Structure I
């Protein structure tokens, strides 16, 4: 398995462990204690991220649609739902991996459009609009 394949799998497993399983002790194995957070909505460090997730409803989850790696950078295109807001989030997360740990993070997030809101007439995620699934 190449380093990039290992990084893709590491990030996939890390996201599932934290966001879907909500296993914080296991998630510590994936996130560096020196984790650098660039997101405007997440407090700094690994603890800031974990505390944010702990405060979200039990229905919160992440779905990964695409994971791409180049060198030490991994890009995840996915959807966050169940956070208690009117629309799910379509997100692109950029993660830098260092020494087998998630070391740094950036993201771009937008609300998922409904059929009525979509100027293109196409869903933003998958092949169906929210509510059609």
Structure II
């Protein structure tokens, strides 16, 4: 649905994985929050416009579960203690659709999903904000 906000979040791992949240509105507003081990900590916003939102929506459409459902990406080979990635589609009426993915997935389809998300972060021009950085005094996890 074109009126959905798209959210991508990455959780902690056993190491120094970047932890962040990003939300993109149909109007193309991008709100990023770097939580831990990201090049940018705290909130940042930018505008990419509706056309970039539409490209993002189309790129993620094959991953989208049925409206109102939450599902986990099925992976045949996983490494434990890795980040969990969550992609959410949130409609104006609050209906949430979500896909979770273990970043430790080592099969071909899992690699393709991770690459799709990385490509979209570049498209949104926030890959630099979300890139891994270990700040002095921060612990793992």
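Observations on the model:
- For Cα Rg over 2.2 N^0.38 Å computed as 1.02, the structure of I, II it came from: II
- Label whose coordinates, when distance in nm of label points 7 Å out along Cα→Cβ at positions 14 and 30 is calculated, return 3.2 (choices I, II): II
- Calculating relative contact order in percent (Cα under 8 Å, 6 or more apart) for structures I, II picks out II as the one with the greatest value.
- Among I, II, which structure scores highest (criterion: distance in nm of label points 7 Å out along Cα→Cβ at positions 6 and 102): II
- Structure responsible for 14.0, with mean count of other Cβ atoms within 10 Å over residues 22-29 calculated and labels I, II on offer: I
Values quoted throughout were computed directly from the atomic coordinates according to the rules given, and no laboratory measurement underlies them. The structure presented is a predicted model; accordingly, all values stated were derived computationally and were not measured. Cβ atoms are built from the backbone, for glycine too; each structure is taken alone.
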